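The following blocks contain the structures, represented as structure tokens.
Derivation of every value follows stated rules applied to the coordinates shown; laboratory data play no part. Quantities reported herein were computed from a predicted structural model and do not represent experimental measurements. Cβ atoms are built from the backbone, for glycine too; each structure is taken alone.
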Structure 1
Amino acid sequence: MIRNLAIAAAALLALGAAAAADQERPRLKGEATVSGDIVRIGDLIEHAGIVAKVPIFRAPDLGSTGTVSAASVIAAVRSHALIGLDTGDVSEVVVTRASRTIAAKDIEDRVREALSAQYALGPTQDIAVNFDRELRAVHVETTAKGGPRVAYLSYDARGGRFDVTLDLPTGAMTRGALRLSGRAAATVEVVTLARPLERGELIKSADLLLERRPRAEIGRDIVRDAGQAVGLAARNGLPAGRPLRLADLMKPELVQRNETVTLVYEVPGITLTVRGKATEGGAEGDVILVLNEQSKRTVQGVVAGPGRVTVGTGAPRLAANLPPSR
């Protein structure tokens, strides 16, 4: 009985030792993340022991991912006495180089801030910047401190071109340079037309867009608020995409040219109405010419409402154009 227990205990000890040995056996990883420009044995193999820090490959570029085949790893560590390397079902190792990302927007913001401060182009959000080549995020070492810093900037206000050099943190104690060029301009937000408008057409909010345009191309009478235009009418035909000016707007015409209108004659104590024909269009309050169809005379009157024109004692040429008294 005692002998059987001893045999069983020995067997358990042997199994435990075998399991422990199996756990410490070198194993090939399926994925690895490295923080430097060198891939070491311990990055790719668990339980690499004293050779874990031995370099064997170059790392991918910052922020990039690459693969290395299991066969290449085996060949690279063959001379380092890694006995019993277990590759399992891993055919290749995916290696990623860790990095800190400096977003393209952060770089662009630094350029805008420098243009605003050095060349008085207005608030940074009003500066439009177009780079000569696509601006992309920059990857730096995870140990890199700080952000991009403008070291040099030149700007031609006449042509709008700029050249800039930025210092970028690349490592714990180092910085690199990024050189960029392009065009920049101060912009303003203006109201533009979403579709063409005909003369006299009423403007609705759906007809308007807010867009940024170069400040140098915009006059003083530009419409900056859509509320200034909604409910008014186009004074002339207007194309789509054009910035809207105050001079392009007028009150909606309540009387159209050649429209039959009610002509109202007002003198103290008397109001007469006759049919007339407008010889020109007009908005409320406009003075227009109307043919009195009864007297066949043309009179001036004030547009008082849709299809309604008033002639009063203060209207020009009123005395000559009143109908004969009965």
Structure 2
Amino acid sequence: MASLDQLVTVLKAAGEGTRLRLLALLADGDHSVKDLTEILKQSQPRVSRHLKLLADAGLIERNAEGAWAYYGLAQDGDAADLAQWLISRADADDIDRARDIERQQKVRASQQALASDYFAKVAGSWDLLKTLHVPEEAVEAAVIAALGGRTIDTLIDLGTGTGRMLEVLADRYKRGIGIDSSREMLAVARSRLASAGINHAQVRLGDIGDVDLTAGPADVIIVHQVLHYFDDPGRMLAQARRLLKPGGEMVIVDFAPHDLEFLRQEHAHRRLGLSQAQMSGWAAAAGLSIAGFSEFPSDSSERGLTVCLWRLSDKT
């Protein structure tokens, strides 16, 4: 329960027209200051002041990405509950709210166009890689099955890329966080999540080899086609372990050992697949045990890649 002084601070922060509009916009997904100034047609210093008041009161969260920062609704606490209560009572036909929604849609359409341009540049290499292994639908279905039928409180997707796992698993978690070091990929992810109406997930710029513990703890961590980009996957796995709740689980998807050297030379792969013995050793060193394993051989090419799925559980 919050003290009276805390409640007064929260109410003062929320009790202003522009700040209520900001809360309503952030309920639809994360935005940068640049986005919000364009939508509200107010100056950057003015919008930043409003955002600081909301963040200081615990109504919203700020996630820095170098010189940029993205804002989203707070997920936990009394202030977060109040924000949700206020937003649920906002009239979408209010003239200011309707105008904000229209401008928000235009901003997102512009972002989608930029994301499409980026996709066009990398589509060739991505299409080639997809021909080398089992269709993604089978792997995604296996990831869903690995999580069982339960609803997850907090899911973290490390190396989220375009946010595909957050999209696929959207109905399985209450709160999703994707972390990636590529601003271009995160732009794609934000656009996809917004287009799909997934507002209970957010993506952040971050080094998954040196995790920011404020992102956790997580009930489930997804590491999908990431470890082969690291010289030392065991170290990355140990970093991921730091974000996991006691008794939590990880789902790891990656390639089995192969000899396709061009993937290292042309596509930045550092490891040519991961073996069962390697994964077992890395998991044990991180205080995890292998609770399940599946593999998906490719039948599309003689040079095809086998995709593996490991389910790791916390030993504590």
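Identify which of structures 1, 2 gives the largest calculated value of FRET efficiency 1/(1 + (r/R0)^6) of positions 195 and 211 (r between Cβ atoms, R0 = 25 Å, to 0.05). With respect to FRET efficiency 1/(1 + (r/R0)^6) of positions 195 and 211 (r between Cβ atoms, R0 = 25 Å, to 0.05), the highest-scoring structure among 1, 2 is 1. Which of 1, 2 yields -14000 for helix-only ellipticity at 222 nm (-39500 (n - 2.57) for each DSSP H run of 4 or more, over all residues; to 500), as computed? Value -14000 for helix-only ellipticity at 222 nm (-39500 (n - 2.57) for each DSSP H run of 4 or more, over all residues; to 500) corresponds to 2 out of 1, 2.
If you line up 1, 2 by FRET efficiency 1/(1 + (r/R0)^6) of positions 107 and 251 (r between Cβ atoms, R0 = 35 Å, to 0.05), the top spot, with the largest value, goes to 2. Source structure of the calculated read-out (Rg and Dmax of the Cα atoms in Å, 21.1, 69) within 1, 2: 2.
The greatest value of relative contact order in percent (Cα under 8 Å, 6 or more apart) among structures 1, 2 is that of 2.
Given a value of 1.65 for Cα Rg over 2.2 N^0.38 Å, for residues 35-226 alone, point me to the structure among 1, 2 it was derived from. Considering all the candidates, the number was obtained from 1.
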